[in-house]
Structures are given as C-alpha cells and as structure tokens.
Structure 1
Amino acid sequence: MELELRHLRVLCTIADTGSVGRAAAVLGASQPATSTQLRRIERYLGAPLFERTASGVAPTFFGVEVLAAARDVLARADTLGRRPVEEAAQAARELRLAATNSPILPGLLTRIRHQRPDLQLTVSTIYRSSDIVHLLEQGVMDAAVAVDYPGMELEHSAAIQHRGFVTEPSFVALPAGHHLRHRTEVALADLANEDWFLTPDDGAGWHSVFYGACASAGFAPATVHDFLGGRMELQELIAAGLGISVVQATSRPLAEVVIKPLIGTPIWARYLLAWRPAAVSGDVVETLFGAATAAYRDLIADSPHFQSWASRTYRATRP
C-alpha cells in the first residue's frame, strides 16, 4: 500500500478521539474496518502507533512523531489552491490564545508567529484549565492550550471543540542527593514518607489524580506543601532538599535535581488544544495543532530522561 491523505486523516481522528471506535463513528466507518486500516498503516510504517489505555488508546512515542508529520502534511494540503484574494481577506486576524503552565509555550508561539504572520496574536497564561474553558465559553478567548487526564476529559459546551496533541507520563523530581537517585525508575510507594510539593488543583482533576495514585500505591502522603510558582522556583526548593514533586516528563532539571520515571507510569496527563469554531477557522486550528505537536517533539529531543524512558517502554514495539 501507499500512504494517502485519507490514511493520515484516519490516524489523526483516532488520536483526536482517543478511541478506534469513536474515530470510526466520526469517519462514518465501522470499528472493524477502522481497526483493519490502522493495522495496515502500522504494518506499512513498521511499528505500532497507538497503545491501549484504560480510557481508549494513546499514541506511542513513535506515534507522536508520525502524527506530528501527518498533521503538517494535512495542513499543507488544505492550503493548496487557496486564491490570493482569500489570503488577503484573512489578513491581520486577531487570535486571543490562553495557555496553561506548559513548557511547549515558547516553541508553540515561535512557530505560530513564523508560520502565520497574518495573525495578531495575544497570549494569556492561565493556570486552571476550567478557567480557560470559561473564558472560551464567554468569548473572551479564541483558542487555548489546556490539560486534562485520561478518564477525566475536560468538560465544555458544544460551542467549544478540543483535540488532544499528546498524552504523556508524569515523572518525579528528586534532589540530586536523594537515596533513590541511582534508580532507573522509582516506585511511587517508595516515596510514601517524603515531603511533597503539590501545585493547586487545576480545575481538571489534578488533586484527585495525585491522591488517587498515592492511594493505589498504598499510602497517603505524610506531608504536602501547597505550591504555586514557576517551574524553576519549584526545582530550587527540591534542590535544597525541602521536598519532591510530580513534574512534567519533559521538564529540564537543574544540576542539583534528578527527574525519574515512576514504575508503572501511574500518572498521565493529556495536553490539548481547545477552540471556538465560531472564531477560529480550520486552517488556523491546523496551524496551532501542528505548532503544538512540533514544539512538544522539540522538548522530547532535548529531554534525555524522557528519551531513555521511551526507548525502554516501547522497545518491544519498535522494529
């Protein structure tokens, strides 16, 4: 077989919906036919693109790379044949973008400004994803980068659409002198007696996810310090030996901090693009999505601890 645009759209729809069955419904096909097509694409590419999760499917490390390229191809295909007058009509469009605390933001914004100079971009950083949804619903923002968790999908009205661009494991940051610093991976249960820094609830269920993971590991955290600050400030506290914290898998550690995967990856987070279709055109959505996935791919390339985890985790599924 040869890959066609329709194959790329199948992959993107599976990623967007998080389920082969839901993707089949969106595509107007049967689930067996969609599953068969996915297997044919994976055989052609030589490795699995998705793995099963409790709530559906999520892209593998290889799948993230393929999806980023697929979205770029589809976005370029959508612009073919656009007439100059249509381009002129789109000049100087305002785009009000909100973003939660994510390291993809610099790369995302750089790409958008380079690829779409016609957009007048304004950015607001907002911690709570529920607040981001509210601003979208009220028409204060046009698009946003938000977060939710597998099985706890972000709720919003039909006036908003969203598309997940990555589901990543959460790691743990320890001081460089920690007694578990030499472990390749750390069991959450082995951290039962630690002091934890916990960021505020994000309106998407973060506290439930954290405490639920601890309960599943057989403990309740002994000491929890509420923390609201920047990523570097958090790492400085960890480096000083004052506690540990769950962090994003692609976080760049200070010299005095080590970042370790958790055995069994008990905590996952999904980062998503949300937008108001009434305010954001399809071509702009594709630009935003492609920029987000490319920015995340750059973070992976600059994150040796994440690459090491991914190579171990997906070794059996790669050719």
Structure 2
Amino acid sequence: MATKTGINGVRSVHFGLPDLEEATRFYEENWGLKAVSASPDDVYLRGTGRDFYTLALHRFTEPRLLRIDLSIESREHADALFASLRDAGVETSATVAPLDDIGGGYGFSFRDPDEGRVFRVIAESKQHAEYGDEADRPGKISHIVLNSPDREAKFFVEQLGFRVIDQSKTITFLNCNSDHHSLALFISKSSSYNHLAFAMRDIDSVMSATGSMTEAGHAIGWGVGRHGPCDNVFCYFVGPGGFIVEYTAEVEQVDESYKFKGPDEWGFPKGRRDQWGLARPTSAFHAPETSVPFSAALFGE
C-alpha cells in the first residue's frame, strides 16, 4: 500500500552534528546500527532490514535535521511527482535523475513550501541481500515526527498523497503504507525536529535494548510505555546533538478500511500519558524537542 503519488515510506534520515565521532559511537556501539560507509565527515549506518542505510551522520557546525529520504514505488512515480511539484511552484533540485549516493537510486530533492523542510524522493535504491529481524537491534525506520504549526498537513496530503490516519490533541498522524503512520506533525509554534523511531522485532527487543542503553549510561527520556494512536510500545532517549530517538514495536497495521479517530476519541485517564500509565518523562526530556532546526539549503545538491 502506497500513497496515490507512489510514496511508500521513510527510507533514511540525515543528521548534521558537530561531534561526528561521538554520534557514531552512540548509534553504532549503543543504539544497534552498523556502519556501511564512513569518511572523516560522513557516516552511513544500517539496521537489520533491507535498506542500504537508515541513518546518515554528517559533520556540521550545529545540530541540524538535514534531510528526510522518502521511498517511492518507481521511476515513473518519481518523474510524475517531480513534474507535479515543479508545476505547483515547489523548490526542487534541477532534475530528477540517478542519485550520487552510496545507496544509489533515482530521484530528486525538494523543500516543502510552508516550513522549509528538505526531503528527497528515491526509487530503485540499493538493498542488502542479507536482512531480517534480529533481537535487540533496529530493523528499519518506523516513523519520523516533526514539530509544526500546521495542524492539517495540507502539503503532505494534497501534494505528496499522505492520508491523515488519526489526530490526537497534539499530533496529526500521516499514513503511506500498512504501518499506522510513517510521518507525524506535533503541533507547536515553530517548525523543527521532534523524534525518529526505529522499528524493533518485538516488545522483548524494546525492553532488552532499553536495558543495554541504560547499562551504557544513557538515561531513559520517556518510557517504556504504550501509545494510544498506533498502539505501539515505545521508549525514548536523547541522543548526541539533542536528537530524540525512539525504540518501538508492535506498530498497528492498517488498510483502507481503518476508521479515522479525532482528538475527542483519543485520551487517557487524568495523569496518564500512555495506555499503561507507567511512563513518566524525565524533567529534561521535552527541552530538545524544539531545539534542532532544519537545514537552510537543499542538502546534498
């Protein structure tokens, strides 16, 4: 299942950080990713899934969310979306073409017109021949959440074809495949990065990986708990540069028959922020949610 434009998921995300070495140690030694390519200024890391890489770290003067890579069904879909965005006046790379990227592929970059977020659309990217679920290690990107004043997500719905699958009082959830959501907008006064979620094999893997993180000296930011929308198990940590990252499992699977629920239908008893009522955010956890802005250029072009 994909959107009407052919977009079918978040393939990879690019972080810019001043201390590349610290970030590489965190994601490779503690978080559970593995480097597939490294240079003095760029490190590309994979999970256990098919995608050639899921997270790219780039040396940058300040922490920045540089780009979000979206997968799309085919070259034909990429060509059609490129033409559609150009016709709508959206800032894009000069052409849609084979990509100069270690993950290969065919596509283009664009900046959304409302808040300046940089995306890249990729078809036919490289995939690993050896892949599969592995206990305690992330498989793929589950979803990314962005802070945004845009409650209705009009650009994502009208131009990119996402479906608003649910809305809580604070979050608009956007669907493009069988996972409940791949992208979500957390309602805030300004636009910035919120968090990136990595899919784990099961709840035991979330718990075990969380234990390993705490043993390595990384405090839990929020969790372990179970969300309302998406019904997924979660645990959050604050990584290098203030980037919040999440382990998640048991993401709700949906199809076209799924019934949208609005803010009045999602809620917990007073004092709770998840289904179980066990998860309590640390006092410092929410500060980084609005501290990582987007890059100021079409990164990589």
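Observations
- Which of 1, 2 yields 23 [relative contact order in percent (Cα under 8 Å, 6 or more apart), calculated]: 1
- Origin of the derived value 62, 43, 34 (Cα extents along the principal axes in Å; candidates 1, 2): 1
- Read-out helix-only ellipticity at 222 nm (-39500 (n - 2.57) for each DSSP H run of 4 or more, over all residues; to 500), computed value -12500, structure in 1, 2: 1
- For Rg/Rh (Cα atoms, Kirkwood Rh), for residues 207-254 alone, the highest value in the series 1, 2 is held by structure 2.
- Structures 1, 2, by FRET efficiency 1/(1 + (r/R0)^6) of positions 47 and 263 (r between Cβ atoms, R0 = 25 Å, to 0.05): label with the highest value: 1
Every number in this text was worked out from the coordinates using simple rules, so none of it is lab data. Not measured: the values here are computed from a predicted model. Cβ atoms are built from the backbone, for glycine too; each structure is taken alone.
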